[in-house]
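The next part holds the structures, each set out as structure tokens.
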Structure I
Amino acid sequence: MNTIEMQMSDENIDRDAFHEVLGSLYQDSVFIPPSRVLSILATASMLQLDKLIQQCGEVMKENVSAQTVCSYYYSAEKYGLPNISTMCFQWLLDNLMTQPNEQLLREVSLDPMKELIASSELLVMEVEMDVYTKLKKSKRELEGTAFLETQQGRTFVPVFQQLCLAYIICDLSSAHTIDHDAVIPATWLNPVYKDQWLALLQAAQTRYLRIFHINVSGLHRNSMLFGAKIRRDEMCSWRWTGFNFGWDLVVSYTNRRLIFRRSVVNKCGGPRVSLLWQRKIAFCLRLASLDRTGSAVFRKDTKYKILSL
């Protein structure tokens, strides 16, 4: 036969990749350009060429970026490269919220997006409200119907369910935005408002300091997320007015140190709910230094620490 027609079940396999992979059987080394790595990986996986598969993994490892991370992640999941899949997922944890890349956001499918939003390792720039802003859609099918209750919006329910709504509605401006957007159903928000109101009453009516035993292992999912970009030699300061129902928390970065303070000077003139002389805060710090491609060149996490202020 002069021509042989072959049907490939994998759409990632093309004629050129098949030619290159067959040629690798007769060569000591093969050059794999990053633009061709997925087609070659798919073909090598079909022919079970483990050495070539490993070489494709090395090429992917060196070329993870905003343009490649999603395709690399899905391919690594499909062709059995768990180390590359883990690397790409970590890249998304570091960069999904830190890079203003709408195309990247659209390329992340629902299942990994759900895992990303649920992870306590997601680097959030500013506060939890910014996660909602990334996810929200303002389009509604029916007037007066929350987007997530529409036929179009039900697909996104598992992702939005990972939001920590308690840390969004605690800010008045954010609460108004949530209400105006009509993305999240009232049936989701009402129990959160109730819990926050009961917590507020408890804080307001507690006159004496009680001893609490904090289960540190369960704090990761219930912690408030806050992130910022800092330079090594600059000085920064962040202030939460009325943090945790009635006290001002100030966090300062200076001389490569983070300092936590409880401010007792009320400059804003707002009401103070809980005036206990001592309050406790549990926190952990996560530091990552990213290069131009978004890959972490340094990373360090602390365990949870408890301060009495």
Structure II
Amino acid sequence: MPEHAADGTFVNPTGEVRDFLRRRREQIAQRWADEPLFRTVFTVSRDEAVEAAKAVVDALAEVADAARVEDPDAAGFSSVREQLGRMGTARSRAGLSAGQISSELASLRLPLENPLLADLQEAEAPEGHVRACMTTLTVLIGTLRVVVMQTALSEGQALIDRQRLQLLEVATPVIKLWDGIVAVPLIGTLDSARSQVVMETLLEAVVEQQARYAILDITGVPTVDSLVAQHLMKTVAAARLMGAECIVSGIRPAIAQTIVHLGLDLGTVVTRAGLADALAYALHKLGAGIVADADLR
């Protein structure tokens, strides 16, 4: 039953909601465990869903206790934020839209409203106090919805970032052309993230293959600006520190003109017109001769 202050009045609405959540914790958790948001995420057993629901009820009670029912950054949510994010992400992966997930979260309010209203009516609480308590509960559930969506979106973005990095790695293969010679054929636009992957992938290959020469072929790169050129220079310098000479091949006329217009100094970088020329240079440096097919007959 709702508690009264010493003067016989009812406690403030946030305190009322806090006491209600703690008093009805088991009942609420049992009801929530049958809601789709919990039932379809925690599938090992119903007890697992009940325990997860209890954790959320406890978090809401803590938020109400701190009178921060409108604040999605309230400390009370910290203990269940990861769990809520996993729930939202799981429903999203199941094919639900953001609106549908939000509706499932909104459905958690009804198992709270009816018992709270019954308790307040039984205690003959004034109508104004009842309205204030119900409004507080509505706001608290609304904030819970915001927390779930924020966390799910954050985890979704993290997943996208990981997948993007994996795609960059796949799109940046290192090819062993000869003993001591590796090459990275670059295709498409180079940005900061991909340039970093290129550098890391190339350096790892230099170490693994004990390469003395590394070829960066940019035939498939449509444009080169000052940022891309700086990344190339850094990659060349890093390879040199690892004991490998870096050769840049595939500099097309348009890119050469751009480099000149930008005033970039590539004087310390070995460049060749194409991948074949770069390979021939590296083989020559290794002391390997190239014999024409006609000479073999």
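Since every read-out is calculated from the coordinates, none of them should be taken as a lab result. No experiment lies behind these values; they were computed from the predicted model shown. Cβ atoms are built from the backbone, for glycine too; each structure is taken alone.
If Kirkwood radius over Cα pairs in Å is computed to be 24.3, which of I, II is the source?
Of the options listed, only II reproduces it.
Kindly point out which one of I, II the value -11000 was derived from, the read-out being helix-only ellipticity at 222 nm (-39500 (n - 2.57) for each DSSP H run of 4 or more, over all residues; to 500).
Numbers: I: -11000; II: -19500.
Derived from I, not from the others.
The value 20.8 for mean count of other Cβ atoms within 10 Å over residues 60-67 was derived from one model only; which of I, II is it?
For mean count of other Cβ atoms within 10 Å over residues 60-67, the value 20.8 is produced by structure II.
Given structures I, II, which gives the highest value for FRET efficiency 1/(1 + (r/R0)^6) of positions 116 and 172 (r between Cβ atoms, R0 = 25 Å, to 0.05)? If you can, show how the numbers build up before the last one.
Numbers: I: 0.35; II: 0.00.
For this comparison of FRET efficiency 1/(1 + (r/R0)^6) of positions 116 and 172 (r between Cβ atoms, R0 = 25 Å, to 0.05), the top structure is I.
For structures I, II, calculate distance in nm of label points 7 Å out along Cα→Cβ at positions 148 and 228 and state which one comes out highest.
Greatest value across I, II: structure II.
Upon calculation of P(r) over Cα pairs in 10 Å bins from 0, in percent, for residues 68-187 alone from the atomic coordinates, which of the structures I, II produces 13, 41, 32, 12, 2?
Working through the options, I get structure I.
So if we calculate mean count of other Cβ atoms within 10 Å over residues 92-99 for every structure here (I, II), which label has the highest result?
Top value of mean count of other Cβ atoms within 10 Å over residues 92-99 goes to structure I.
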